[in-house]
Every structure is written in structure tokens, then in C-alpha cells.
1. One of P, Q, R was used to calculate distance in nm of label points 7 Å out along Cα→Cβ at positions 135 and 167, giving 1.7; which?
2. For helix-only ellipticity at 222 nm (-39500 (n - 2.57) for each DSSP H run of 4 or more, over all residues; to 500), the calculated result is -15000, so let me know which of P, Q, R that is.
3. Taking 40, 18, 16 as the value of semi-axes √(5λ) of the Cα gyration tensor in Å derived from one of the structures shown (P, Q, R), identify that structure.
Structure P
């Protein structure tokens, strides 16, 4: 059978073992997701505001914020490396299921891709990759942000889970672990302290209503 992903028509060979077609599909989906999330979104941001929104890795080498950035870069590299390694012959982990698991992974990844784009767009001019001290952006609290404070990171994690199910290898698992660690560090030592400093009581009230990554979980006392 064939599965259309974006503008590509990729063969999907269903079955156990090294399913090259699933790896090709996962790679195409990952490239499209990353290209939009960081390339297209940055271009849109520059056109609207004159600033692409990239702030890069923050903090001195070895600090928690620096490690967050490094782990994030490693996770991005692993997202491409996992399907490429499968195409090259790396086998799946044992007891990871067959075609049903991979189809479930595809659906989850597509949901994550769409959710990433939606959450990024909801940020409007406040969208940034990283934080720059002294910069002040509007506090976004509407839409999905009324339910959770970090929906972009939640959507990215959902995408990574789906891709890992499509190509369940040791590289995919390590990539998912690196992304989870990077997000936890980034949010706790960079992303949340920044609006705490910038927006003060308004952010405190917001965090008492919206969960950290999912609705209702991780709310703080105002």
C-alpha cells in the first residue's frame, strides 16, 4: 500500500522486522514537522514582526539552562537519526508490536504535528525559541493557553511519541528521553522564571489557573 505524506508518496511495507517504508514515512513526517515548526514559523514571524524569534541556548556552559539547549539539539538530531538508522538496517526493539502499533504511532504523530502548529500560531508575536533577558513579550493566556502553559512542548512530546512508535528503536527511545529531559529543564529553569520576572503577579494568577503541560496538573498557588 502507499501512504501520502505532504507532497511525498512513500511506500509503506507493513509487517515485522526492519520496516523501511515506515521509517521513510516517519522521516518525511519529521522533516515536514521540523521544517514548519522552526523554518516556516520563523519566516512568518520575521515577516510579521521583523524578528525571526530565535534566541538560542541560554546560560553558561554546564548550567541547567545550557544543558536544556544541548539536550534539545540532540533530540532534534535523534528525530532524524532514528528513521535513517532503520533504513540503514537497525532493527526494532523486542516486543514493540507490529503494524497496529506503527499505525497508532502515525495517528499520534499527525495529531502532534497539527497541535504544534496550532499552539505556535496561538502565540502570535510572542512566539520565541529560547529566552532573552530584558525582552518583554505579551503574556498569552487565551485559547489552548488558558488550559496549559506550555502547549507547544506538550505537542512536541506527542509528536515524538508517535514517531517513536512508528520506528521503535533504541535511538528513538533515547531521543524521546532527551526531549523529555530538555523540556523539563527548559520549562523549569528558563521558560517559567522568565515570565515570573517579567509579568509578576499577572503570571502568578495565570499559573494558578492553567496546568503546566496538561490541563489541571502543575498549577501553582497564586
Structure Q
């Protein structure tokens, strides 16, 4: 028969482990609750046709809701170009003031200027999806690091007539979209490979904005999502 002291020791040890596990779980939940930035784990699936800015924002909101982050208002980091008498929209003006942190509590930028400067903390290890998982990058199979942005390095929209937003996120065929690299990595021959928001335009046999075109260069129509409040 086991002595009462041995049983008591095991009971105390088990309770201690349970307390530690509970504390760790609470800390993880607190980090997730404070999250204000993520990369979408999946795209809408219709190439560059996101249903406009409203459709992209809704995609961010739905994924956030499913991950327990739906108490905040989420916007996609996307610019649109001036068209049909409507002014351009700058991605940098749609995402709140910061600071922003991923679901593991790591701050990626303290404010808009920091986000678009050399001091931001966007890397493959920090640009996590809403579940806290890394996005496949350059050298992984499949590569998924191309993120739709339609933006210049400072987060503003492109001027001129060259399409960089898949017709303001309504086209899955003709047009092109500016893409960023979530892992800030890519072919050495590409001088902008380390840009998180302006790495290169989309391209492909369907015209540049189809789902197949986005996949062909290492993407899936993923988005950067920011909490604006």
C-alpha cells in the first residue's frame, strides 16, 4: 500500500503542473486577445477580385472572428488608385495609428511611420497568420509570401494609369497588383525582394490577376490585416 505521504506528494505535484499549464494558457490567450496584426491564413480565392476594399476588410474580419479576435475592427492593408472621378485611397491611412503586434505579442511597428521605415519588425518569424503560424516563404514549398498591397513603399497608392490594384480589387483577369514579401526575402536578382509591401507586380498568362497568376510567382492572394482600434 502506498504511503499517504507519497500520494500527497503526487497530488501536490499534479496540482502544481495544472496551475502552470493554466497560467501558460491564460498568457497565450491574453497575447492573442491583444493581437492587432496578422497575415491571412488563406486568400479569398478569386485572384485579385476581392470585392473591393469592403470585401477585403470583411475577409480580415471573418478570419479574426474565427480566431477569437473579432472584438476589434480589422482592415486590409490595401491601396486603391484614382478612377472615374474617385480619389485614390492609401493603405497607410486605413490601418489606425498603432502600435501593432502579432498574435504572440511581438510588436511589429509602433506607429505608421515606424511601419514604413527601416525599423519595422516584419520578418518571416513575426508576420504570422491569425492562428499564430508562419507563412511559407522563399525556398519553401509552396511559396506563399506574395501579399497583395497595391502600395508604394510609403504605403501610398500609385499614380498614373498603370494598374497596380487589379482594377481596385475587382478583377481576376486583366491588370496587375503590387505585391509585398511577408518574409522579406526573394530572388537575389530582384532588388526589391526584401520589401514587405512593394516587392514586385503580379504577372502571368491569364493577365496578372487570376488565382493561378498569383500562385505562379509565390502567392495565394493573402492580405495583411491590421486592427484599426
Structure R
């Protein structure tokens, strides 16, 4: 296609004076300086300020839209998980259902579930799932267990290695949830490659509901742990 030159554009606008009336949104992106010698005119400064304010509100609106979509996605995940947990009949099925939802449907980068047990045979035979409370020697994990409170942020060293094993070096941030509000019998950890994804100041409504839902599904099988 032949590239238009300035004169062709000018001729077109002269022949179509209604162009900017029909395309008013374009005016926000045009820079038309108001000649006022070496100083910036008041009109030009006002137009610049209005454009900046417009951009600010556009960004805020986009953030709100993204937040709404994210909340809808999380709520749908909880509803789907609740329905699927109705159909399980063992602790292993509960764990498999939770892992399927978080890893494959919600696409969480890393997921880890640990259950406490004092059965030596179980600890030895299923060491990838069961662990004794004494094994959680770090203050970070002990705080989650003792206070039954969600811990979010960057984990390092022993807590990270215990929770995520071989995947630990890839986990930049994580959230650790206690399982069972009455008597903590396990931990659910979710991790991200993004170091800002889980942080101490984040909202935890979804994580709290997730922990309560998983705990309720597991509670009837605690005697088997």
C-alpha cells in the first residue's frame, strides 16, 4: 500500500470536516501544542492534566475488571471442588481431588499436602504424604500449626524444602494453610514462581475458604491417619 504523506492527510481532513466529531476518542491520543512563545500555555497544561487523569482512571477500571474476573474464577473453583469432594470416599481421594483442582484446573504452580501421623509404618511407607509433627521444626511452620493461621510470603531453607521437596528451588512465594480448624492434622501449601504472588499483606478470603473446605472433607477420615 502506498504510504500517505502529510498533504494527503491534510486534504482528506479538509474534505471531511466531520472526521473528529465521528472519532472523538482519537483526540485523547493527539498532541497539539498551543503556541505561546517559550512558555507552556494554560490550555496545553490543562489538556495534559486531563489526559493523565483519564489514563489513571482507565488503569484503575482495568484493575477492577481483572479483580472481578479473578474472584469469579476462584469462586467457581471452590464450587467445583466442593461438588467433587462430595463424591470421594477416602483420604486418598480427597487429596487427589484437591491436587487435581489446584494444579490442573486452577493452574497453581506448586501444591503440597502433608498429613501428620504417629504411625511408624505409615511414616516409612508413605513418606511423601505423611510426616510427624516433630518434623516441622521451623518457627514458620510451627506458627501455622500453633496459631492455625495462614502464612503467606517468601519461604526459605528448611520450611521450603520440607513442603515442596525437589521443587523448592522454583518456589518464589507461598501460602501455607492449616488443615482442620479444631485440631490441626495437616498442612496445605501452594506456591508460585512469582515472588509477589503470595505476600503477607494479601487478602486470604479464598485461602481461608479453601482450607475450611478441604478440612471438612478430610475430617471424617482423620481416624485413618
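1. On the way: P: 3.1; Q: 2.5; R: 1.7.
Structure R accounts for this read-out.
2. Details: P: -17500; Q: -8000; R: -15000.
Going through each structure in turn, the value belongs to R.
3. Details: P: 33, 18, 17; Q: 40, 18, 16; R: 57, 20, 16.
Structure of origin is Q.
Values in this text are rule-based calculations from the coordinates and carry no lab data. Bear in mind that the values here come from a model prediction, so they are computed numbers and not experimental data. Cβ atoms are built from the backbone, for glycine too; each structure is taken alone.
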